[in-house]
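Colleague: In the part that follows, the structures are each spelled out as structure tokens.
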Structure I
Amino acid sequence: MTLSYDWWLLAPVLIPAVGAVLVLVADAVAPRLGRAHFLVAAVLLLAGAATVIPGLLPSADNPRRTLCLRDGSCLYAVDHVGAGLQFTALVSAAVIALLALPIRVPAERAPVQAALLLTATAGATGVVAARDLTSWLVTLELATVPTVALVALRARRSATDGALSLLTTSLVSFAITAMGAALWFAATGTVQLGGDAVLAASHDPDSRRILALAVVFIVAGVGFKLSLVPFHAWTPEAFGGASVPIGAFLAVTSKVAALGALLVIFRGVTVLGTSALAAIGVLAAISMTVGNVMALREHQALRFLAWSTISQAGWVVLPLAAVSGHAVRAAAGYLVVYALATLVAFAVVTALAHADGRNHATQLASYGGLLRRRPLLGVTLALALLALMGLPPAVVGLVAKVLALGPVAGGRLWPLAIVAAVNAMLGVAVYLRWLRILFGARTDPGTDDRLHPVHAGIVGVGLAALVVTSIAPQVLLGLVGR
């Protein structure tokens, strides 16, 4: 077997993967670097993001392929949507590494956390481009397993509980996904994830049934990683137990990996029609409803963001319920908007936790009067919440909602569209709870220490990004070809 290599195309995966090894080697050589490893990780991740930029240009080949065999099949392919997801994963992970930089952790723990962050991001960028079952399954787990250790390394009882919940879920998820992969191979006779093998299998009634069952298993397995109901139980525990930056990683970068994995499968099974993807519509409807209802009752900020993630996951996969040429880009477009707004919200919580203490920042009531006492944090968080609920002046959130509903309305899936519309209104009530607290009276004295310059800088950049993308949403949606 002969493979062709395009090292530049593989760079978004190789740079963080090799960087994880280099971070550990650097720690062995110079163990006093401590938290500087997070800065090294951020630089490496941004370097990886820079190598993706050529694939985002309108003139780029679509898709770009490498690791190609003599028979013409390729094991690695990146189209515009894939490049956009890779860029989102790398930039979000770099921001998270910078958020973790000022936080005090034991010197021996920082390089391990930085290496795990790089490893998980390498898996996230790799699964987006994987075009065979083996590499798809390996990179998907590579994006998942390190997060268990990242949660546990906070070394608190709540972190241990969250890590155990995440570990148990990951093992179940892997077993279900592996079963789906085995059924896929049984139905198609190949490990390739291209549509040709699926099309050939769809002509045989027995193979078609096995393939439909494989899709159900794979959607369930990836549903664990996307935090779709009923596979969501780990999410509030892990978010509440992890450090705030690692919670951001679970909410953003890990979701990019999960959606990228699902889109690889989605492209292959569209030839089966809407019946094979009906389960996605059901999961989307249940997830956004349960997430919103539970968030209405939540008083802890990190758990609130966990339920928000569950609800938003329903919106992310909503377009995939319709077999449409725009479904993939609609799902990816909604994800990048969600990623920006959620990452900015976590940046605000991280900055406040570092300045005033974690216990203060993780209670919703502690945000009373934040707009008056910390205007930068208050305005930024308010705009992020408006983007998540899809209301002006955060126009980019409204555009994302319309984008997600487009394929559903175009496919005349009216019951699903009605559920989504109801949840859009319910979501407004959810995020208004937190927004109302920002405008309210101060209920906790706090310490009001000065923000760390790194955190203040990230929050400021996040505010600017929300403002710019609300004025010109195409700047953000253009990442996935919209």
Structure II
Amino acid sequence: MVRPPRAVFVTLLATALCVSLVSGADAVPGSLQAAQVQAPAVLAPAKAEGVAPTAAGVQKVLAPIISDPALGKHRGIYVYDASRGKPVFSVGASTPYVPASTLKLLTTVSALETLGADHTFSTKVVSAAKGAIILVGGGDPLLTVKRQTDPTDYPTRASLQVLAASTAKALKAQGISSVTLGYDASLFSGPAINADWESKYVPEGIAAPTSALWVNEGRLAPGMAKRAPSPAQAAAAAFVLQLKAAGIKVTGIPKPAVAPTAAKAVAQVASPSVGEIVEYVNLHSDNDGAEVMLRHVGLATKNGGSYVGGVKGVKATLTKLGLDVSKATIEDGSGLSRTNRVPLDVLAGAVRVAASDDHPELRHLLTGLPVAGFTGSLEDRFASPGTGGGTGLVRAKTGTLTGVHSLAGLVRDRTGTLLVFAVATDSVPVPKTLAARAALDRAAAALANCGCAV
């Protein structure tokens, strides 16, 4: 779809609206004020609260869309008025749905709550003995081999190249030019591959074996789908090459090891913040990043670093945030499992709590949501008839598996009311895939254009 000349401004303004979702500011914040002054008006300033929508009003605009046969037999929508703190409308929401990747909202909001948005993960090199070092994984999901050269690539990631340079400098200062290398990925425990995933997921590169130590999310090469059978071993092999380039010889083959607790750090690099990682995971629907964050939630809640412990941690955290997960079945952090079942009010609830005045620490969940027609997994959406009204206004997490489609996010309606929604179907015939996806987009766009008072 060809974007109009105002595209950049709409994107900036959508970001500004997200910032003002809770504050209800009448003007676009600081850095965007100049853009608003210089550019022609596209949207009215956000208001704290517009006209109160009614169930009848919302039903009027959504009923023709949600009854689209392309959505299959099991379809539903849940709408919450975040400006007034109350549910407005729901249909088909009495039973849970296969959430697909909208489940990432539950994982990432739990990560923000348990770890904090400013927390980072360290990848270290420690000294085991003179001439022996260990590469220790700290669960950085975005660790790369080489430092970034594109300043627009967000977020800025830690790299083995930088770690190797720092390590080489420290070793040379001690008169060491040759070492043996071990690698430690013991932070996470349990199976690296979720038992509830389809057997093709890892071989086809849909997901990697989850590890506390990897580079490029276990890919054999950047951009490739295929993953290394042992991501930690592959990371160690990549580190050997970086050490060599930095002037340090590695003798022998890197071997698995567990770093002594008292081992002295030689060098380390820090990941992006949890807030930045959450934004990346939700914007790009990153399965691997979500699975790593699940394990961190397990550790933070003292349930252990396995995916089972992570699920326990997510459920406990969501309950703490006031969400009723009693009817939810959660098997992983990414939504790849087809045995996941989550009520629509819980999916919307993750967005609702992140938008509430009570939880400013969760805002990164909102700022990382894709913008309809412009960014992330919604970049190529909202291009079919009846969806244009949501372009640049709807912010939502997508969910897609064969036969399964979902959206969960937020939008201000045309009067200024902030609406949080979740819409899903898990019974779409394959030939109706595109039609079903377009119907979900129309539903979100209808909310954006709704006064819905009558």
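None of the figures in this text is laboratory data; all of them are computed from the coordinates on show. Quick caveat: nothing in here was measured; it's all calculated off a predicted structure. Cβ atoms are built from the backbone, for glycine too; each structure is taken alone.
Colleague: Name the one structure among I, II that Kirkwood radius over Cα pairs in Å, for residues 200-399 alone of 17.7 was derived from.
Modeller: Computing Kirkwood radius over Cα pairs in Å, for residues 200-399 alone on every structure in I, II gives 17.7 only for I.
Colleague: Which one of I, II has helix-only ellipticity at 222 nm (-39500 (n - 2.57) for each DSSP H run of 4 or more, over all residues; to 500), as calculated from the coordinates, equal to -10000?
Modeller: This figure was derived from II.
Colleague: Once relative contact order in percent (Cα under 8 Å, 6 or more apart) is calculated for all of I, II, which comes out largest?
Modeller: II
Colleague: Using the calculated result 26.8 for mean count of other Cβ atoms within 10 Å over residues 208-215, pick out the matching structure from I, II.
Modeller: II
Colleague: Follow-up. Between I, II, which one scores greatest on distance in nm of label points 7 Å out along Cα→Cβ at positions 296 and 424?
Modeller: Result for distance in nm of label points 7 Å out along Cα→Cβ at positions 296 and 424 over I, II: largest is II.
Colleague: Which of the displayed structures (I, II) returns the greatest value of mean projected area of the Cα convex hull in nm², for residues 320-359 alone on calculation?
Modeller: Checked I, II; max of mean projected area of the Cα convex hull in nm², for residues 320-359 alone sits with I.
Colleague: Another one. Kindly point out which one of I, II the value 31, 14, 8 was derived from, the read-out being semi-axes √(5λ) of the Cα gyration tensor in Å, for residues 64-143 alone.
Modeller: I
Colleague: Please state which of the structures I, II yields 0.96 when Rg/Rh (Cα atoms, Kirkwood Rh) is computed from it.
Modeller: Answer by label: I.
Colleague: With mean count of other Cβ atoms within 10 Å over residues 112-119 as the yardstick, tell me which of I, II scores highest.
Modeller: Max of mean count of other Cβ atoms within 10 Å over residues 112-119: I.
Colleague: A follow-up question, please. For which of I, II does distance in nm of label points 7 Å out along Cα→Cβ at positions 152 and 440, calculated from the coordinates, equal 3.9?
Modeller: Derived from the structure labelled I.
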